[in-house]
Structure I
Amino acid sequence: MTDAVVHITQQNFIASGAFCDCYRHPGIPEQCIKIQTDNKKASKKLKTDLNYYKKLHKTQSDLRYIADYLGTCQTNLGQGYVYECVLDSDGTVSKTLEHHLEHNSPKIELILEELLHLAVHLLNNRIIISDIHTKNILVQIVEGQPPKPVMVDGIGDRVFITIQNIFTAEVHAKIIRRWNRFINVLSEKHPELQPHIAEIYLGKKHIQT
């Protein structure tokens with residue numbers, strides 16, 4: 001990335017989490033910058049995330065459903081970590097899955113259908129997600145295309161022992177287990193959508209052979 005200092009203001013603010021604050025890049029709208037918070041676990045989480053991205057880049061994994069990590073930059077708020085910014089066709093930052101659920105989006109049934117595409121993609125590309133929830137998934141709305149769910153955080157595996165991840169069957173089982181746990185929570189919070197949510201559980205039938 002460039003050595004020039006990127007000046008970030010509150011106008012660039014997108015969202016805040018326990019481990020980082022996220023801002024839209026003031027000079028490159030297609031990028032966002034994450035700034036580490038003072039949470040004592042933030043540094044360890046960031047290191048784990050970046051190591052996993054390094055692995056995905058090395059294996060040239062298909063990241064079409066993942067907001068990719070692009071590098072670092074210096075900002076007036078400190079070290080910045082640059083990622084793809086998920087945008088709708090009108091140029092605005094895509095809304096979270098949680099937003100669409102809470103605001104009874106007219107596209108919600110279609111969004112839920114597309115969630116399965118995300119899950120199957122993660123499964124068949126062996127991409128582990130440590131933290132799946134509705135705030136970590138943005139839904140990209142592009143005119144003329146189905147809504148596209150994109151993971152923007154929680155990438156990788158944050159367990160202490162990861163040696164089992166060398167085995168494809170173990171990775172598949174982990175992805176299925178974590179995804180279905182997420183769907184169970186979704187079903188409990190939104191019982192009115194259970195007929196549609198029931199269709200997006202993962203199983204062995206979704207594994208490409």
Structure II
Amino acid sequence: MPTGTALLLIVAALIYFGVGQRLLDRMQLTDTQALIAIALMIGGSFITIPLYQGRTSVNLNVGGAVVPLALVIYLLVRADTARERIRSLVAALVTGGIVYGVSQFTDFDPSSPSLFIDPLWLFSIVAGVVGYLSGRSRRASFIAGVLGLLTVDIVHLGLALANNMATRVVLGGAGVFDATIVAGLIAVALAEFVGETRERIAGGGGEA
């Protein structure tokens with residue numbers, strides 16, 4: 001079972017048993033909305049829509065691109081202030097830029113004995129941590145982690161088209177689906193942990 005799907009099933013089970021209700025409230029999501037989003041991501045991961053067929057074929061994975069993007073848009077619309085929306089988008093650009101930079105300066109040859117971590121796991125961790133550091137709030141961190149990786153995916157597509165590469169690009173597909181899910185979960189988990197700790201120290205009250 002793919003990592004992203006397994007993690008989503010675990011999160012769904014936690015939500016079903018009432019764990020993380022406070023976090024969902026902070027992100028302005030109900031249990032039902034969260035479970036529907038998870039179901040759509042898992043089911044949509046098996047659906048790939050062809051957008052363009054040529055030397056560089058372009059395809060769109062529903063679970064790895066469409067649903068996460070729709071969730072990001074929903075969270076942006078529900079953001080409390082325009083400042084939070086702008087911060088979330090800037091954080092996503094920062095996250096995408098750093099992940100793209102890492103992808104350019106790291107040798108990811110699977111046969112290399114020096115490879116210490118799967119590149120997609122590295123991208124997920126980097127995106128999750130940077131997403132939190134640049135987003136800070138629960139919503140902004142999740143948006144930055146998810147949208148940052150989707151942005152990198154789009155940049156790679158643009159480069160493939162510009163260079164007329166003979167390749168098949170699936171936005172949000174394959175390992176990108178796993179990386180996007182892991183990045184979003186890492187980002188929001190860090191925001192929740194740090195935010196909860198700060199609120200306990202301050203005696204309550206904090207940012208969403």
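Which structure, out of I, II, was helix-only ellipticity at 222 nm (-39500 (n - 2.57) for each DSSP H run of 4 or more, over all residues; to 500) calculated from, if the result is -22500? Answer for the origin of the read-out: II.
Work out which structure the value 1.4 belongs to, where distance in nm of label points 7 Å out along Cα→Cβ at positions 28 and 84 was derived from one of I, II. Please report the intermediate quantities before stating the final value.
Working: I: 1.4; II: 0.6.
Here the read-out was taken from I.
One of I, II was used to compute relative contact order in percent (Cα under 8 Å, 6 or more apart), and the result was 18. Which label is that? Checking each candidate, the match is I.
The numbers here are math on the coordinates, done by the rules we state, and not lab data. All values derive from a computational prediction rather than experimental measurement. Cβ atoms are built from the backbone, for glycine too; each structure is taken alone.
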